[in-house]
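The data blocks that follow each hold one structure.
Throughout, read-outs are computed from the coordinates displayed, never taken from laboratory work. Being a predicted model, the structure only gives us computed values, none of them experimental. Cβ atoms are built from the backbone, for glycine too; each structure is taken alone.
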Structure I
């Protein structure tokens, strides 16, 4: 093979790890493995030995159609035409599955792998490659979050494939931008996926470099993680795993590991008082849990608006976790049928309350936005729907917290409310150990941004801070996804067993209700702004508000920001924390960055929304879109070239069709039966192909359709379902 143009931005080396941009043949495998073993180390966890060698794997495939056969009536086909395996930064290129199997067998023998001696091979989006390689191995264990979505797979021979996308939550392109020491770029646009290729198609140097860099990006990231964690087995499975480990250590062992036995005993005893006592309580908490509020204001939907401003909360969820009070006891049952209105209001004021409720004759008090989610209502009669939210109803039943009820009271009127299944929790600030963990992460995120030599620490703190809330609402009870003998199935969880295990766990340091109230408080804060903006309100998304007439609302923003400081100072006083030194860190330029406050984003010249997660902006002559299911990097150039910015705003409405080449969206068709036939590549060469399974990728168009219900609602033609 030819020596390729070097695209590594910077090559670093520790031991014999080196990002090598040149392709290596399978014949070089022995020498590469010998070098890896000579310089590699082994570590042990739970009686399993791991090689500290960086492996990364990736494939490129071609999707095409062929004539159906008697064995397979499906015409969709997909074949792998090149695979690349990086070993400590050196990339072996293969073209056939038989070569891949031979390499895996060679690695297994050379490194003496078994169930108890393993290597980790990282794959970005393991679910895709798994569908191609699943028949080549006997699987000891496959762990998946859903059918066809494995996080890792361990073979009987000791090869453990892991998903680096689940670990990072970044695309390869964005992951390359996160690298701090081993710099390598993800090449974009150098591989034309529309061309038919197969295992004998000649690949250009540029195309090979594209393939090589993909596994080098993964290798560089994993190497940085090994150097940070010291051992490969300490790399967690998911991105929240880093955060979970950091906060757990602070809670159970203390930040400096002094008197850890006392700390562990005290915290464990504290958690014993925070238990979910029944499955019905857990199910009720699940019903009450909602994520962020994302919606378009009804007054401005489908209209182009000029001079729009945009504010974001600074770290909305972390701020709420610091400033608010959360359930700090096991739930106490309240017979709502035997309490007075005054007693009910007293509970709402002094406790965290969870209850089922039914609203009669619900009407909007606030005409510009609706709050209650239709899908969260377990009873619906005479509902008028505002794009997924309840605008009005004759009768609905839902499960909420006392904080949700405050928002509902501000937005709706109703003739009566029936409350049942009520539970109350003592209120209190989160444990000081959790509080200090969040403060530390926010300080690092703020003070390390842009500091030379601290890039890795900054990225780590940013990622951990964003994960604190997520780990609080990890499901306690999850059905098990089974992969056995080539088939996916789902096994119902033993819910009571899982709940008992959760309550009794000595390593538990979180309480599920904290996450439920976290998002409720954040939605309340968001609605403070929505209610203030009223007719100027346009759009909201979790921690941001788009609105007009900005000057009229400056006083509110200043008052809200002052309230944030006041609430944080009260918490700090409670725990003996110095607010001024710990809660207002400064950037590299010396600018104070208080947490939780409204932060102004760039002024928007034009804005248009068609509903939740579908809006278009123009800022300083630059067009941007945010549309779920459309890749803006390919859609924006198409819109500008075809329509221009003015035309794009005019066309951004019901009926706009973005063609398949401009959406960046692919539909996955899974092929589980073996298939074979003849394939001719774009160079005119024909070969016989055989594949035991695969994934057919098909480009998809995107049509901007708006439901008839929503169109009628916006027109004022309301009808009930």
Structure II
């Protein structure tokens, strides 16, 4: 009982630390799995055992390690089943000839270099009980592997799944996965028997079992897909049968003489790829495996990783040699094969960095090698460092080689014109369309937000484009939701929701100006700002959402966009008012109020029946705030028909905010800048609750100015002045 208690305490520590470190790595745009692997290493002798050896032995006593090993092996079995389950044959349908050549060369080159490196390392880090053949095969396999789950996540996050690069990378990784696991099976067979000749029976048995699973087994499993299509769900009984099959298949491959994980992977690969069946089976299985069992595997691996063994410059030199061979072999092999196949220089380079991703798959290979005694703890540590470095560098090098601005955004229609560089010249303002980016988190509830964008953007004097933007944030790392085919399904579903929203907009002519963008993102605020720059929008119009765990009304993503977006931003708090006949602008003479005024004037120009009330609140007989020179100049250029619908009201009040709230009762929309007078600017910095956002009686638009006011209204003024001259 004492040991069980210790194991449970260890599991608590492992899961908690894995999540914390994993989230920290997600924050720096790295795969969650890297953080979880690092968390496991932190719990081992490399950090915890070095800083507090006594406490480390107390919390992780030797008698508990076998229990952690059993849990980690169960986790690996079901994780490999998930990898096989999610290995969709459609990945092998596109660019297959190029992918087979590229993938095999990307395995052959690092495998060959790894075998040559084995000649140097064998006498230094191995012993006579291990045959050189088994050692060289394992080292070559370790150099050749690509982590398909992590690579798929990187492709999805970068919205590459619909591009030639993404498709080719997925196909290469799928071929690589199958080939590398076959190589590893051979290496394990050789390690068990001592030579390739003695391993031939094991290899033959393995081939027979693979053949049976992909023929007879697949035929039997098709009945499962038929049952699922008839019932539409997986019952607990059927799920139990599947899990029994996973364990049984794993035991068979262990008895054959390869490893448990191959049987689980093979059953997953043989499963029918019915979309609904795969989704439900993956979702029901992966939560417990990814959250509970895999972190235990990372901790178990971390307890066996001893960075302290690298205690001399010579050993660190060998570690660098291992790292160099792994990176150069994989990159050069992939790059050369891709170039020979006709792939462009930039795409071939990006493909080389993608195929260098090793991640969790590498860790599985290394643990098998260490358990069999083929690789020593010293070499195990070197290869763990290599796995971390190669995976860590993939995202930044991919961004450097193939930046997101080169990836075609997932736009429903092509824009009606080429987007030129934005300059501050008046002629450019007159020629380019007015553009608004509207992040839509929930298409079913945010019609008012998009309708307001229509009111601001559209008029007969200037062309306009409104971009309803829906960013889909993936919460987990190597889960089923992160796979490219699932991402495509979610994108298509979200696009349908946006199209349905657009179909309800009024007037109906406005629908042709909508160009929805649907994209995967791991940082909504940052991606919104990036797309705003890419599309050169004039304004980001974002909706307000009530925070679940904070009183900060404009905090979270909205606050991040307000603070960091390098364009003008407006936050809309929708109180359900559909009319737009009366506007209120509380004016206190700052640049953000100027933006509020300009947007109000733009609506005024667009709607002939709309009126504007400018409210100036005077406190303690202070001098009233005059309009800025820039705004005054704009007002003078307005047609008389527009100026006649503007009223300026000056009131004295000890509480400016209450005066604004009272005035808001008689209008449809209040537009206020983020100024200290109204208490909004303080709130966006996270220090105070925004009183105006809470108490305002009308819908509220809060503005934050970044660029020139002329960008919002210059073209409208230009056309109006011309029309007045003509008249």
Structure III
């Protein structure tokens, strides 16, 4: 938790304060003086006064102090923190200084020593290598801009100081307001996850900031982030995040299809989806999504576009439709009534175009109809610039009033940033937000609308044979399991599988073939990618063919036996598992066989997977129509596919040692789904 001394200190000392406001210590002191009403101290060994404040040349002479803001070289920080924590009862530290774990092993050692001192004092450390903290109580940063803070603005947490500045620079001109800003730097003690935890534990709906923005370059504690972000969202908060530093799936050596497809970045994606966090990929997108959050909630996907300019309306329509939202034609009989209020040549089809000569009164009337009378409209995007002929204060005042009084959300697109600069400035001063670019708005609204809700906190998984699974896993060594052990695990997990036997000689093969009955499938045991080495033969119908293929297969390098299996038909499906360090198990599903290699059409979810999540995994596949059945062909049993996804999730919950698993292919029909090939890799820590 963040200490009260960090959030609401009674006294602040700036260590390394300077008269030179071009230096971090000077600018930070200036910002504290301007914003903080409590006691302010300075420590500078070369000055008696700094910016009019008495300077304590010797830190040991300082009075008791709640918060220390430090702008001194790294090598002097440890001793300074020690004196403040142990002798001055200082419980909060913000360290701007660089030169710690981000630069060298020696720096990392110093950083660790400082963390130990602060922890022993039950204090809070922000940084090092950060720009600081902005709260309603004080501006503890050495940078600008410093936005005017509002309780109903956004809480913003950033792992990068410079990026925090740039995101504020992006948002402020559009009217985005901030409540608190935390730049956590190296996150040596307090990272993004800890700040989110604090915001969760102190959240009061209707009083706390309703929106949280995150910029992360690493996620060290994904379970903590998932827990508290999910909790915040369930309480009514909204969260958007940028996770920079995506890794490419192809950059790692992978021994299975799942390993090749389940990247670290996919794990981040899955964490965000499970929590209900809207994932963004740029500063502009993050700011735009935050701005959408701050409007009324969009309850449906039908957008009414109100415009006096055709081009932007067309681009907005295209972008909305492309992202799964709709700009429906208005068919209400009342549209003719509205048309009578507009100039000749106007259109009420949607977009509603009331021409460049349209008036503020007409705009008012259009918005009223969309809000109260046109049931096919769920929200409005209002495009209103200035042709440069007259001022448009009256039109912007209409939008301002309607945003506050309408039941449906209104997204103002005011693109005339120069021509209507004064009007936009006045509009923003009333607490509004502008979306100057219509396509950026469309993408943001779509992201918010299409992000799934927070998943169940503790989903119910299918009952499986826990004892039997643990008995097998406990006796196994690390590595890929034998077919016999895999068969038992699948049986204990109640995952349907084809009847199969492994033969090490031709006599066994003939005997097993009689038990299974022809036709058969034959697969080599040993080589990882069987098809690549000619190790799979389908539809073996006779003993002569069995003998010929068995002898050939045993000559393939690394082959230890041949697996015999009933020859089944159906649509090839895939379910897999990949363990990602810190994040846990990712469950993947999609079309199987060669389709997984060619199409790479997969969906994924962090385990445990609820029934709703499993259903959504299947429905989100591009190939979902094939699963439903097309052109008279029977589809695949949806409920059984869902069930297998959940059972695989249950299996890895019982056996977390499974680090990789492929069920590929599963053969699916309208009646059943059966696993015909499986691979399981375990690793005991």
Which of I, II, III yields 16, 36, 31, 15, 2, 0 for P(r) over Cα pairs in 20 Å bins from 0, in percent, as computed?
III
Answer label among I, II, III for the case where FRET efficiency 1/(1 + (r/R0)^6) of positions 501 and 565 (r between Cβ atoms, R0 = 25 Å, to 0.05), calculated from the coordinates, equals 0.65:
II
Quick check on the output: 74 is percent of Cα pairs over 16 Å apart, for residues 21-108 alone, derived from one of I, II, III. Which one produced it?
II
